[in-house]
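Chemist: Multiple structures follow.
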Structure 1
Amino acid sequence: NHPWALLINDEWSWPREHVDLVDAYAEFAGYAESSGNNNQQWYLIEKATADKTYSSEE
């Protein structure tokens, strides 16, 4: 229950409304659980679940 934020310095697809970040980007869980040591590129668009994120065309 600590405040936190993500700083992503690259293009990425936002999760859709009411979609958990882990559902939209499955590799994020491993990234968070490893304190950022694993899955360091979890945020790349090609790793997103397409129907759970907004496309750049929307």
Structure 2
Amino acid sequence: MNTADRSIALLDVALRRRFGFIELMMNYALFDKTVFEGLPLDKWLKELNARICECIGADA
């Protein structure tokens, strides 16, 4: 862990101590009819989020 990581960790702890956080989940229905360059955006975002959760965890 370098010095930049340590300073961010201290800030993270300070913010978590002072503020409450609410988890906001993605509403894929907002993008159900949106297609970007042939890709249905709702399905693409859902798959992207699933892969992020697999690789680095749901809390990342």
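A short reminder: the numbers here are calculations on the coordinates, not readings from a lab. All values reported here derive from a predicted model rather than from experimental measurement.
Chemist: When percent of Cα pairs over 13 Å apart is compared over structures 1, 2, which one is greatest?
Modeler: The structure with the largest value is 2.
Chemist: Same structure again: Going by relative contact order in percent (Cα under 8 Å, 6 or more apart), which of structures 1, 2 comes out largest?
Modeler: Working: 1: 41; 2: 16.
Going through 1, 2 one by one, relative contact order in percent (Cα under 8 Å, 6 or more apart) peaks for structure 1.
Chemist: Still on this structure, I have one more. A value of -17500 was computed for helix-only ellipticity at 222 nm (-39500 (n - 2.57) for each DSSP H run of 4 or more, over all residues; to 500); which of 1, 2 is the source structure?
Modeler: Details: 1: -3500; 2: -17500.
Here the read-out was taken from 2.
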